[in-house]
1. Supply the structure label, taken from 1, 2, corresponding to Kirkwood radius over Cα pairs in Å with the calculated value 18.9.
2. Quick one: mean count of other Cβ atoms within 10 Å over residues 65-72 came out at 18.6 when computed from one of 1, 2, so which one is it?
3. Assuming 11.9 is mean count of other Cβ atoms within 10 Å over residues 33-40 as calculated from a single structure, say which of 1, 2 it is.
4. Computing mean count of other Cβ atoms within 10 Å over residues 25-32 for each of 1, 2, which one ends up highest?
5. Assign the value -13000, calculated as helix-only ellipticity at 222 nm (-39500 (n - 2.57) for each DSSP H run of 4 or more, over all residues; to 500), to the correct structure from 1, 2.
Structure 1
Amino acid sequence: MSTSHDGLPEEPNGPVDEEVPFGLFQRWFEEATAGELNDPNAMAIATAGADGLPDVRMVLLKHHDSRGFVFFSNAASAKGIELAENMQASGVLHWKSLRRQVRFRGPVECVTPERADAYFASRARDSRIGAWASQQSRPLAARKLLEDAVTAETTRFDGQEVPRPPHWMGYRIRPTYLEFWSDRPFRLHDRVVFTRMVPEGPWEHGRLYP
């Protein structure tokens, strides 16, 4: 398959091998990791609950492979509740220094408890304490209440490992749509899309007008 200098397919629309879009994402992600000053894995995630009203926030991409894009969160948070009501999401990573972005959307699944345990154990101890202390997305009357909760949880786990809270989970977006956007002069940008009907289905690729 012939590609442009940034790895985007140049040949006409049609089917592509399963590894093509994820291989391209890996290349762009590695270049972003080398070139972005802060948080190259920062991504905006949009969810919508039963009311259909979209909600978006920044999270960190913690794993990606041919199955999709993984992030972690409190299941009792706003995004966790929305995902429980509607297991679909969309995301975007924007790398300003490279003038590139990647958009994706699809159904969401929970990662295994073992994977969530492994990632939680890799976090800084204070971050693990915070996961127990914070009632994420719920009203907080005063900052001191959070600080007191952190102190209480620090005391509770003194001298022992901090386990993963049962409400702290990992989510994987299984993309059925992947779009690679690359800046070009005069706003004549490149937009290459990969689509499939279901997460296990074959990919088709094409281009969009900028």
Structure 2
Amino acid sequence: MELSKIITHRTYKKREAVYIAGELNDNLFIVRKGKVKITYVSGEGREQIVRIIQEGDFFGELSLFRNSPLPSNAEALEMTEVCILEGRLFKQILEKSPSLVFNLFHQLSERLERAELTLSQISHHDVGQRLAAFLLQCAEKSGKESFEFPVNKTDAASMLGTTRETLSRKLSFFQREGYIKQSGRQITICDAAALEDLLFS
């Protein structure tokens, strides 16, 4: 009830920026409907997607607890509804609610664990292994073997540290081997055990 008093709602069109790197903004953002991609841009101008925020997930936390510019960009991947919590008032509520602080840190620790796993995969796994892990994670998150690819192939390639062409070749190879079936952005896991075996090959 307290949080509802400090929430504002905003709808973003596809490809509209929620915020851009360098802005001073200590708000916390929660996706109510749609998807948002979080990206960093290298000195050479190359965009690297680090996270896809889906319904119920939050973002913007890096500037919530420190008075510094936002280090990343946030862009709507489709028509997206976002709940915005004013940072100053949100932190006042946190001071009075240890359980809310605990839940927030729990979510942040899970996010850190996933980030470390992704970094490890990029460092030690080839593209096929990274793709297998990504597909298994998507299936686990959706709760079923058939799911919609959460992003387009260009963005997925960026997340996996490869090119769109290489990603397409690997998906086609997985389909020929009977690991998956694909129809547009719809993916069905046909042999999860084979994908898991790839991670340890």
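1. 1
2. Matching structure: 1.
3. 1
4. 2
5. Derived from 2, not from the others.
No value in this document is a laboratory result; all are computed from the given coordinates. None of these values were measured; they are calculated from a predicted model. Cβ atoms are built from the backbone, for glycine too; each structure is taken alone.
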